[in-house]
Structure 1
Amino acid sequence: MAAFVLHALRHTSFEALFQLDDAALAARQMTRVIATAISGFPCRVSLADAEVGEELLLLSYQHQPADSPYRASGPIFVRRGVLSATPATDEVPAQVRRRLMSLRAYDREDRIISAEVCDGLHVADWLQHAFDDAGVAYVHLHFARYGCYACRADRA
């Protein structure tokens, strides 16, 4: 089975946004939120859920910038002051393992060629089998219930 690696979003892309006041964030269609529960606030930078009381930004992020019919963006949470997660080869963070996930495999032309919804506990197996197919260039993981982008997987 092929190995994979998950990629978090780069923390450097969001750090300066936390310095903006609420009016400046609103002008960019962003909002500052405080986590009110231990789940429901999954950070795409740390690939971990925020703790109650942590500050996050909720913003739209273009997770599929490809020039294809699959170009897409959607809402994400980013926690203040965290570094980008760097999961090891074949590692699936708890944030993914404890949720129902939608997996979308893309080819080199940025078109979906395979997709599945599965329990997060089965994500690693699905990814390993997906990357056995040479036609799969990368996979996007989404939280299935809300449909929000979670992270990207590439062949290791």
Structure 2
Amino acid sequence: MTERETARLVAWSQELRQVHHRLREALLVTRASLADGTPGEAAARELLLYCHGFCTALDGHHRGEDSTLFPAIAAAHPELRPVLILLEQDHSMIAHLLDSLRAAVDRAAPPEELDSHLEGIAAIMENHFRYEERQLLTVLETLGLAAAPQDVLGPL
């Protein structure tokens, strides 16, 4: 294996860390826009924009993992299938929480309710990311996967 091929293999673990970092940051920005307390329609539009962007990014990340990354890991490491099933269950739960947040934003729920949705998403998301990193980062350092990062880990 060439040095370039080794760098690409290790890059999958780095890509996952970077995507998780960007999603954490997007959640912080979303929560900050809610905490800002800007009154009126402008605040609602800003929150809608941040929530839409965050929800789309997180959902895209999980869809990419479910459709491309996890099948590749399962093929190379069948012993990790129980871990992958748990991660996919988390994805389903997070998708449900994101749908609830979108519905709350669409009906202009009060800031306290929106923050409650974001707090729940933050807790589950952080727990999920930490578990995923503990279980998969070393596997990703050796996984041979010929695909574009945005197809595997969602929009960058």
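The numbers here are math on the coordinates, done by the rules we state, and not lab data. Please read these numbers as outputs of a predicted model, since none were measured by experiment. Cβ atoms are built from the backbone, for glycine too; each structure is taken alone.
If you rank structures 1, 2 by relative contact order in percent (Cα under 8 Å, 6 or more apart), which sits at the top with the largest value?
2
If helix-only ellipticity at 222 nm (-39500 (n - 2.57) for each DSSP H run of 4 or more, over all residues; to 500) computes to -27500, which of 1, 2 did it come from?
Of the options listed, only 2 reproduces it.
If you rank structures 1, 2 by mean count of other Cβ atoms within 10 Å over residues 69-76, which sits at the top with the largest value?
Largest value of mean count of other Cβ atoms within 10 Å over residues 69-76: 2.
Comparing Cα Rg over 2.2 N^0.38 Å, for residues 29-76 alone across structures 1, 2, which is largest?
When Cα Rg over 2.2 N^0.38 Å, for residues 29-76 alone is calculated for 1, 2, structure 2 comes out on top.
Given 15.1 as the derived value for mean count of other Cβ atoms within 10 Å over residues 21-28, which of the supplied structures 1, 2 does it correspond to?
2
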